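Below you'll find the structures, each written out as structure tokens.
Values quoted throughout were computed directly from the atomic coordinates according to the rules given, and no laboratory measurement underlies them. Quantities reported herein were computed from a predicted structural model and do not represent experimental measurements.
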Structure 1
Amino acid sequence: MTPTRQATVRLTQFAHGGGCACKIPPGELEDVVAGLGAPSPTAGDTPLLVGLATGDDAAVVEHRGTAVVCTADFFTPVVDDPYDWGRIAAANALSDVYAMGGRPVLAVNLLAWPRDRLPFDLAREVLRGGLDVATEAGCHVGGGHSVDDPEPKYGMAVTGIADPRRLLRNDTGRPGLPLSLTKPLGLGVLNNRHKATGERFDHAVATMVALNREASEAALAAGADCATDITGFGLLGHLHKLARASGVTAVIDTAAVPYLDGAREAVRDGYVSGGTRRNLEWVAPHTDFGAADEGTRLLLADAQTSGGLLVAGEVPGAPVVGELVPRGTHSVVLR
């Protein structure tokens, strides 16, 4: 379907942040959830395979030989076009299932709407965008939940299924494995420029609405068992979590990392979100930045929305941006 353009309403101006850049900072979030991992039930036929302990992309239980993958993701407007925002938010929520090696089968909408400030025809466009992407993914949308809220927010809670013997996890990385990145970086700074100026970046929208389905399937076909998706904590944040969970160090070849056209210019011109700066502050004690300049550091920490997969293994068509090595002083080393 062709997106409905709502040129007179700029949705990004109704929110303090945008997309995954509005996440609670990772350091603060880890403090909040520390000690809240509930003990696994000892009875029944649904053992917990992936929970809170490693900060993975979704929770997974096993039920009668099938891995059931559960996740939820929602955020404030990342673009002004409501249809595109819906598509981006849905692709981002579905990505958590793909990042675990699963296939999404059922989603429910999560909608917060300032009903006295924004017309409901815009909300309908948001929901239509989400439905179209879920349909592309072969995933049912079975309703959802809505609240009246001062800021618009949209996303999905998604359930998927996977083979419990072939999950992609963030704690199974091993020294010697290459690191492949399936989408370029720079979404955060381009979205921040869009919010500030109204400039539209169609190539960024196309990147965000692209499903990570093929990347996930290719990773599994290549025998990978370790991956994560790159979203609000940036490449450095998610890579730090993967390296920490796996007990390894990740070495990144900064010259091999792909960026969207215009991303470096957006950093140069100051369109860097507070979320990106908080990401960089969080990873700094765990990262050897080498000779990387400030612009490169900010792009590597850039808060992505519906970014790609980072896979410990080679994925056909995706650039290799580094490797895992035995654990050293830092979680991440830039070269």
Structure 2
Amino acid sequence: MSKEVVLSIDIGGTLTKVGLVNREGKVLDKIVFKTDAQHQFSNFMDKLKLEVETLIIKWIDVIHILSIGVGAPNANSYTGQIENPPNLKWGGITPIKKIIEQTFDLPVSLANDANAAALGEMLYGTAKGMKNFVALTLGTGLGSGIIVDGKLLIGEHGTAGEIGHVNVDPAGRMCNCGLQGCLETYASVTGIKRTVFELMADRCEDSPLRKINFEEMTGTDISDAALKGDVIALTAFEKTGEILGSKMADTVAHLDPEAFILSGGLSKAGDILLKPIKRHMQKRLFNAYKGKIEVLLSNATSAEAVLGPAALAWLELDHLTHA
């Protein structure tokens, strides 16, 4: 009897990950390729079709693909479209659900990438067993997915949970979205790089980070420097933790979650980031919430990003079965 799986597609601004995932969250096989988001969407679809065919050809006799789960930036599960993504140069509106369904002749479930990641955490990850939590993906930008009473919070227009675009400072840093002072311009890999360069301009301490240009600097470079006691890097993490922790305290007042689950490149810094976040969040919390909200690191690796869209697909299949 063939194994039932879903095809999971996680579209990122830099990389796209495709996997075959069973109901238990086991990734049978996966493939990663460059999104090349600066080129036309048709180029991406040509590449996706080729990569999926390469992936499934060796499994053709042993699997039965039931559906496809897709997580993508600015994806709207109500409209089936990617809408005005700042990091994908495909134009304003891309009817991705319809196009992928037509290409592969399978039903497609679509969600914002951070929303899909939250579902993956709930079904297979750190949030297993939780019913109320917030997943924050700290990568190039800051994505967020909110789970309330075991269900994804989508909102009236399909775009709830854009915590990365709450305002930190009306006169602050310009964001790719067109607004000024968004949280993701401070609390993300890009954000902490900007903080590092501001600190290096304002301070005279020696730092290994001074030898790296902005484009080449990674979150790992900053984490490694902080682990070795570099003052610039440690100060950057403290500032990032203060800003993110204070905005997480605001989120607690709205949602009263059990926990925040942090994933993405910046979360790899571990306690160097967690400690200032927790300290500043606790300081800003309303008394009713103090000592009750956990801040946890995701146990998923970046290679397991396909678990989010897979969880989306399996939940939709279950919903259809019981409808």
Structure 3
Amino acid sequence: MAVTVGITCHTEERWTQLLEAIASVRSQDHAHRLVVSVDHNRALYERLIDHYGDEIEVVENRYQRGVSGSRNTIGLAATTPLVVFLEDDAFAEPGWLTALVRAMDSERVIGAGSRILPVWHASEPRWFPREFGWVIGATLPDTSAEPVPVRNVWTGGMIVRREVFAEVGGFRADFGKVGNVSEPEDTELCLRMSRSRPDAQWLRVPAAVIRHHVPAERSSVAFFLRRCWLEGRGKAGLATLTRDRADRAAALSEESSYLRRVLPRGVRSYLRRGDVAKAGMVLAGVASTGVGFALQLARTGLAR
């Protein structure tokens, strides 16, 4: 099945990683069209043109500044039935694209996501709990080798049906990542696409593996707690996009299950092994996320 792979980028500081991402896509064994979308950075756009010439397609974000606009520039203009998104600080392993495309064989499947593994630039902190992999852009450990139905996937390594993506208008221009401010635009898109197709299904595909760079500065406790706080704010922002209680419950259903099941199980496991540091960081992460969530809800008045 024909597929467009889009890589989004915004800064020359990630130049080496961007080249790595591009090379990893070009080496995939499934035929594809590759597009690199530059987010309002003319210098980076021209540098890519100078470096690659006409070897790859480079475009500029034609929408509002931010990664959502860059992805829409790729996805809404694509002419292939499938569109895949990859970020400039990640690279794909061999067979990644084939595994994603294969997961779309059923018409019920409107999108799928990759397994994302971290590439620590410093050593992985001893205190870091794997249940909080999302803090550094890594998925939870997979217990199955087969695709798993999920509520939503992450845009790092996401594949979507272009028809459904275009029907809902792509990513929201007023919700998403701009600079260091992050909101869960991927979750919001998945929920909106699912509502447009009553029998829709999203899958996580463990066989589709990408590696995500984790800079040394993201190995600190301070970054961990701040990222948790921002995640809480972002999830509160997601809840405020609708005033319907049922829709809000659906928007936060995975997070509720994560809090009730995954995290308590992790704490018990760490304590049984005598790993007080990781157990403590799980509790600290939950507290920081909760504070961010509550404060954002209070600002919007939705908490009442």
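A value of 20, 11, 10 for semi-axes √(5λ) of the Cα gyration tensor in Å, for residues 155-202 alone, calculated from one of 1, 2, 3, originates in structure 3.
Supply the structure label, taken from 1, 2, 3, corresponding to Cα extents along the principal axes in Å with the calculated value 63, 45, 34.
Computed on structure 2.
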